[in-house]
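Structures given as structure tokens follow.
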Structure 1
Amino acid sequence: MTATSDESDKSVRRGASIERSTRETSITLTLDIDGAGRATVRTGIGFLDHMLATLALFARFDLELACNGDLHVDDHHTSEDCFIVLGQAIDRALGDRAGLVRFGSAYAPLDEALARAVVDLATRSTASVDLGLIRPTIGEWACENITHAFTTLAAASRMTLHVDVLKGTNDHHRAEAAFKALGLALRQATRLDRGGTEAGSISSPHLSNSTKGVL
């Protein structure tokens, strides 16, 4: 599946397939951002699999990802490279980004935890992430690498991303709420603006939702 080159054809689904191999990881990924939230993820890190599947579910992305990484070293390379490839796939799937709603924001709770995510798909790679995690790991995924996953995704996908966990005492809940909020925000931002129904809407899919005229 490749990215759509003509966004005027709404019947063409937007997606990308990537294979990436280094001395540290070997990854295959297929992404459909106009999907139904189905995910098959195998990275060798259970909590990472769970969070990628959660992100896909709430973004309504269809995602297949398999990673064979150097987990005998630690989880860093596997974690980072999965989000590099996912970000690259999102970037390719969005094509020239013409006609996107562009902005998305969402709150997501998980029991006592509450997270907020705000995204802008205007190709300005910036990330501000505050998860407030205390434990060194959740399962076999280092908490420092969970935070790094969000910044890596923002850079690879060329998005502006703000993720803040506003409250919560359980680190699993805090992290999962953050991925849910990001998924919901991406679900908004990746939609095509049909025109006339939303604030700041545009009437043509060939125009960009920007004062510059290009994203």
Structure 2
Amino acid sequence: MLHVVNHPLITMKLNFMRDVNTTSKDFRTLLDEISSLMTYEVFKDLKLKPTDKKITTPTGAIIDKMDIDEDIVIVPILRAGIGMSNGVVNMLPTAKIGHIGLYRDEKTLQPVEYFCKMPKVPNPLVVLCDPMLATGGSACDAIKILHKKGFNNIRLLCLVGAPEGIKKVTTEYPEVELYLAAVDERLNEKGYILPGLGDAGDRIFGTL
């Protein structure tokens, strides 16, 4: 269930993001662009359905107006996930948006939940967004929270993943499809991904 979205435009933009000299403004723009590009892979199996409306083309032909045959909820893990969810919503503006607030305890490296708000949509496809999949703790906790609230059709969209985090998510939740732009080497002693991007939240919001 692991999908690495291997595309030269994504790889090039990710390379720019890794540069320590990339400004927060450029980092946000690149993250937004990569997230949008990755949606083509995340949603490639969606089905369309005709609506009760019609479209008239410039040639005068009348055809059915189409819509996606599934409710979709985009859920960023706060706060860094917000930077990734924007690019997804840009491509799918009719999607509903939920939020899960987790932070990592710097001593134990364990995630702590402080917020969760989900739209009331029955049985949607949930796309969980977080740029970094490091230990996998936050992602697994977020998936657990979603399951408790009755959301079971979940896809996890991340930018960069470490082998440790990938293993944890795919072992604990093998039914969750995982989408990455890159698989990096490993975690360092502080739990950061190498070569990674640094702290994605700090780089997105300029709080370094």
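Supply the structure label, taken from 1, 2, corresponding to distance in nm of label points 7 Å out along Cα→Cβ at positions 99 and 123 with the calculated value 3.0. For distance in nm of label points 7 Å out along Cα→Cβ at positions 99 and 123, the value 3.0 is produced by structure 2.
Suppose Cα extents along the principal axes in Å works out to 63, 39, 29; of 1, 2, which structure was it derived from? Among 1, 2, the structure yielding 63, 39, 29 for Cα extents along the principal axes in Å is 2.
Assign the value 0.9, calculated as distance in nm of label points 7 Å out along Cα→Cβ at positions 131 and 179, to the correct structure from 1, 2. Of the structures listed, the value fits 1. Once distance in nm of label points 7 Å out along Cα→Cβ at positions 171 and 187 is computed for every structure in 1, 2, the highest value turns out to be that of 1.
Read-outs throughout are calculated quantities, based only on the coordinates presented, and are distinct from any laboratory measurement. Note that the coordinates shown come from a computational prediction; the quantities given were computed from them, not determined experimentally. Cβ atoms are built from the backbone, for glycine too; each structure is taken alone.
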